[in-house]
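Structures are listed in the sections that come next.
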Structure P
Amino acid sequence: MIQFFKKSKLIKDDLKGRASLMFKDVSEDPWDQENLTIRNLDFSVESIRYIDVYVNRLLTTQTGQELLSNHYEHFVVRIGAYVGEVIKQRITEDFQWYEADSIYLHSPKVEKPPIGIDTETILYSKENDEVISPLQEVAHTLKGKPTYPTLLQYVEDKVKR
């Protein structure tokens, strides 16, 4: 009975600032300079098309592969935060960013995914006891094992649900 009152506390971890780094902290690469702009990355579902092209460039160019091998977690968090913010702004439920471990301790219904990164943050709805894990999807995509063919399809699926 005492355990019931000791339900663990959720720890918020807002990633909106990290999401904006997609257009605020851009590399010197000409494609990045021209396309990763606040005009193109306006947090619309359509803006995910630019993210898909960017991810494809990371996966298929020598420079991109070197960057991924040296800064993988950085890219997962930055891209995942952007994708998550696009989803969060389009759904009506009360999804907020929380540290993943606090969710798994808080809700026995939510299962911890088998693969994760140390600093993972997830979108969680207290109202529905439901998780959306954009960082996880980006991590899979950057490892070449995506759940969806594109991040755009992932976003559209999460927004429509």
Structure Q
Amino acid sequence: MPLSYSLELTTPLSVDEVARKLGEAARPLRLFDASATTRALVGDGAVTAHGTSVYVTPMTPIPWGDPLIGGRVFSPTVSVSFDLDKEGDIVGQQDDMTRLTAGILARIPGAAVLHFQSEVVWLVRLDGELILGERSDCWPPNRLAGMPGPYRRESYEFSAQE
């Protein structure tokens, strides 16, 4: 079973438009081969050079309600999933994930949360402000250098509405 990370976005863009923007972000990074088309990204996905499977899906409503992040309701519309191969280079795959995330955030406005299985929140973007988690294992210097500034550091968690 892979290690699953999600970049959830609140955006007026469709799943296909997000997948196209993802492809645009990946192209200069040379993370995918030519098979990583918009159609592939909304289908079975594409695999990065380090072995991360990446795909784009619509978010389905959560039966118990949208979670809170930073005390605010977070209602994502599209998810970019990153499934890391546990047998592969985890650090390299996480580097690919953060590089792709930076590229997506530069191309798509709106709220965003990058997290590991809703347990570890790596980053949050709310009201145009980018906040990176405080964990140094998530954000070593090379990853911090690749994130668009300005940003601040603060840890966030998901919580349930009351």
Structure R
Amino acid sequence: MKNLLLISLLIASQFTQAQNESIKAFENLVGSTWIADGKQLGGHDGKTVKEFEWGLERKIVKVKTYTTDPKTLEFGLRNEGVRAFNSETKQLEFYEFDKLGGVSKGIIKIEGKNIYYEYAYGDMLLRDSWIFLSEDEYRYQVCSMKDETCDQTFHEGGFKRKK
């Protein structure tokens, strides 16, 4: 009985460690506002602003996204999302809710300080990449995926920390 309890505690601590390690990838982003100015996804000029904050005692990351609307060119809140470790799938996942009622969801892959969001969009698998350049800057890319690699790039830009 003692062995079973010991094994259960060991497994639980390893699981908690995996959960904490995966969400730590967002530490550099959280508590800051990140801005992308210039050409936006869709080709129009404007800006995107993302605000990251911790939730549930640092177990989730909450994100608000403000963008320039491509039709009206008005700037405002577009999406709110959450990033969290799912204990059932044992993966880091994200959910984005937009003001038009849409929901995007997928998985997050972490490689070093780079963060990759992968999700289905119609019949394509898309990847949004946050490529770490420095503590204050990321290269941002949206592409379709084929055989685990970027196939067609739809957008490239960058995010800088607001000072």
Legend entry - Structures P, Q, R, by Kirkwood radius over Cα pairs in Å: label with the highest value: R
Inset, instruction - Have a look at P, Q, R and say which one yields -7000 for helix-only ellipticity at 222 nm (-39500 (n - 2.57) for each DSSP H run of 4 or more, over all residues; to 500), as calculated. - result: Q
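Only the coordinates and a few stated rules stand behind these numbers; no lab work does. Bear in mind the structure is a predicted one, so any value in this text is a computation, not a measurement.
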